[in-house]
1. Could you tell me which structure in P, Q was used to calculate distance in nm of label points 7 Å out along Cα→Cβ at positions 6 and 30 as 2.0?
2. Thinking of P, Q, which structure, once helix-only ellipticity at 222 nm (-39500 (n - 2.57) for each DSSP H run of 4 or more, over all residues; to 500) is computed, gives back -21500?
3. Using the calculated result 52 for relative contact order in percent (Cα under 8 Å, 6 or more apart), pick out the matching structure from P, Q.
4. If percent of Cα pairs over 16 Å apart comes out at 43 when worked out from the coordinates, which of P, Q was used?
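Computed from the coordinates by the stated procedures, all read-outs in this text should not be read as laboratory data. Remember, it's a predicted structure, so these values are computed and weren't measured experimentally. Cβ atoms are built from the backbone, for glycine too; each structure is taken alone.
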Structure P
Amino acid sequence: MDTKLIRQLWSAVQSASTKGLSHLDDPTLMQSLVNVMCEDPGFDPGNLAAMNSYIQTRLPLIRDIASQA
C-alpha cells in the first residue's frame, strides 16, 4: 500500500471520528471507512483488499483515535 492511500485512510478516520466510529462493531466500522475511501475520486478499487487488511490490523488504533475525538 502506498503512502497516499495510507494518508487518505487516516484523513477519513479523523473526519469520520466525530460521527461515532468508536460505537460501531468491527465489520460496520470497516465498511464505513471503506465507503468513505471509495467515495474519494482518487481511490483505486484495485486497492480494496489491501485497504481492508490494513484497516483490520489497525482497528484498535482507529477506535482509540475515534474515542478521543
Structure Q
Amino acid sequence: SRRSFMCYFSKMVVKKQGRMRVYACTLVDDDDSFDLGGSLAESLGKRVMLRHHRCYSCFAYGSSCSELA
C-alpha cells in the first residue's frame, strides 16, 4: 500500500535560490517534478507519482531514511 512508502509519511524541506521548497522525500530532490510547493500545508494535498528511478528501490526494497515509531 502507498502508506508504506516514505513519500506518504515524510517530506523533505530544502532551501533553493533563497526559498523554501518541499519535496516528496529525501531521495528525489534532484527532480523538480517532485517539488510539492513552498509550504508543508501546500505539499500535503498533492499526490506523488512513483516515476523517479529511486522510487523503484523504495518499492522493491523498502528504502527508508527515517525511523518509524
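1. Comparing all candidates, it corresponds to P.
2. Structure P accounts for this read-out.
3. So the calculation was done on P.
4. Label of the source structure: Q.
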